[in-house]
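Following are the structures in question.
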Structure P
């Protein structure tokens, strides 16, 4: 393979990890990593967590501390360039800065982009989004005592940004179209905990509501009009209304696309020389038994190397347990959590708690929670309890393999998690 060229479109976490893994596996051919942003590859979690909270510096976000890593490992890093056209027959990718790249194998790791507000006033100064390094830097400067921040959307980005804004002394209002925050992801039981957490820190919610108009004075945001006519003062509006995968390059080239670019369990698309990883890929999960698209850090972290291995011909299906984490607040009550598994909206029939999830002033809840269906564990979350993922993930694997557990034992803190499912093959 020394005379082959592998091109990676998307200088993302998935793309950077794929490039590194190619070299770790001994690939000696040409590796080209193309990124639309002018920043070297970075991880997104610090943008809404540590950096925005003020507990970490921005350098922590970069995949490699030294940008020279890419040259040192003979990875051609092309920044500020967007791939515009994919010629599958000619095995070339055209760039908007001019020229094209030939590839023998191609990885699409173009990630996703924010959905934008489309209401009147959405282009006023002070309506912002959180997706890039520059976005996070700008927000950190504006999250100050006295600021009036209105957040549209009570998903992970919205809640983490709310926590950061409150820690910096801003007044925070969240407008959410659903009845609770994170309800589609967590279900009513856990969603209510996050509502209580943020209300304990002084966040005001407007549920079952939406934004009708963003009002301004002199072109700058001054207030927001909700769908029921309520006016909420605001000098900063952060829209966290979701993302959409950047599938256009593959879609226009005729690759199979649904909610993302469709791949098999090796992250290989409908073209055998093209792979996809990270947010943009809807991959066939051997664990879940269906195609899923995951928008979280761990999927990019692990999916990039998995795609690289497949590009090199390895027979290694991508079967990781989906995983993500969230840290909200640095003063009590706070919740730092890890979640492993996969549950579609409404896809469970019972939630099982181990420990107390009650939100109390001045203390942090400590609990585990499991989403189950017909006694099978589909997902588990540890909140302010650490070093238990290596016990939770085998339970999730067992559940997706069809094994039911005794839910009373699952809820009993005196029963070790390792004994809830006795068969070791799920480890």
Structure Q
């Protein structure tokens, strides 16, 4: 049985919500890569009694505790003093740590301010952990057969220390965990309960652990297995997931829906032009985060006003007058217009009412129309999306990308890969 690992994050700013706790996630992901799991995470403010109580609690429950925050040079940085008291050691100036702090400033061509000397105060006999990205060294203490790691609260510094020395020190104390493997699938177009039902029906191997996470509007499935058979178990489970959810898998591992669409466009040799209204360029922004997007993406027009739709996309004033800017007819005219203007293979358009105002009884907030035009087909469809303005825009952009994905899979070259292959 694996020994427990605890995380303690310190800072008033975390409890007030001024700063999100990124450090627990950084530690959790770093440990997870090595088959280790955080058992419990606790957050307290810059208050000595609270830090001491939380540290006593986690030390009593865990084999190893990682503490972040409170190692700075100001008066509210209290963690080192509490650590010394909990571990029943003197708080002393550590010359090795002081040398590292001075070196940090020397590399920047500066002298160390006197107040930074406080960051060299550590419990007696602590092992110094170098900080390549900041002024505060961390330290490690072995107390009553357990291991305590004290690290800075700045996420960039913590990340550098984890990769530089801390993970190696943690693994030295925890031993080599069981061999672990995992696969991640990103699902679009069906809800989390329906994904769960599909996986139940797929009858995955019992030894494979399944985790879910909402990454709106995607559902992320994480399959994990440990031991010598991990890879073969995941291969079997992955095949079953693909068979059950084939048309809804839009990306795998660290990939994205936009990345999948970009890859399929690059394989197809086709070029794309976009006409966006309610999404305001969001679809274009998502695609152009992918390196090499210029290979397939010709242009995008944000035609927010009726005048822009008329002048840039040649949408008929009669269509706008009779059907409105948010209509099947307008969306189709926009897609035709941008494709013709760009001379592209594919034209895609989106128009809608993102809210919070502008809706009517016939066209409530969340009404969105998508249109796709190519040499092979013309397609237009209306949707009624829920949520606030941000969610409606985000979901509309993902729907548009998924339309492109499905179109490209139907018209792809034979050599194209099978991520998200339709039934």
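Quick note: the coordinates plus some simple rules give every number you see, no bench work behind them. Nothing here was measured: the structure is a model prediction, and the numbers come from that model. Cβ atoms are built from the backbone, for glycine too; each structure is taken alone.
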For 3.5 (distance in nm of label points 7 Å out along Cα→Cβ at positions 192 and 328, calculated) the corresponding structure among P, Q: Q
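Which of P, Q yields 3.8 for distance in nm of label points 7 Å out along Cα→Cβ at positions 104 and 160, as computed?
Numbers: P: 3.8; Q: 0.8.
Of the structures listed, the value fits P.
From P, Q, which structure was FRET efficiency 1/(1 + (r/R0)^6) of positions 32 and 248 (r between Cβ atoms, R0 = 25 Å, to 0.05) = 0.80 calculated on?
On the way: P: 0.80; Q: 0.45.
This figure was derived from P.
Thinking of P, Q, which structure, once FRET efficiency 1/(1 + (r/R0)^6) of positions 56 and 280 (r between Cβ atoms, R0 = 30 Å, to 0.05) is computed, gives back 0.65? Walk me through the numbers on the way to the answer.
Numbers: P: 0.65; Q: 0.05.
Source structure: P.
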Where is relative contact order in percent (Cα under 8 Å, 6 or more apart) largest, in which of P, Q? P
Value 1.00 of FRET efficiency 1/(1 + (r/R0)^6) of positions 24 and 216 (r between Cβ atoms, R0 = 41 Å, to 0.05) was derived from the coordinates of, among P, Q, structure Q
Could you figure out which one of P, Q the value -11500 for helix-only ellipticity at 222 nm (-39500 (n - 2.57) for each DSSP H run of 4 or more, over all residues; to 500) was computed from? Q
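Once Cα Rg over 2.2 N^0.38 Å is calculated for every structure in P, Q, which label goes with the largest value? Walk me through the numbers before you get to the answer.
On the way: P: 1.02; Q: 1.26.
Going through P, Q one by one, Cα Rg over 2.2 N^0.38 Å peaks for structure Q.
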Rank structures P, Q by FRET efficiency 1/(1 + (r/R0)^6) of positions 200 and 296 (r between Cβ atoms, R0 = 25 Å, to 0.05) and report only the one at the top, that is, the highest. P
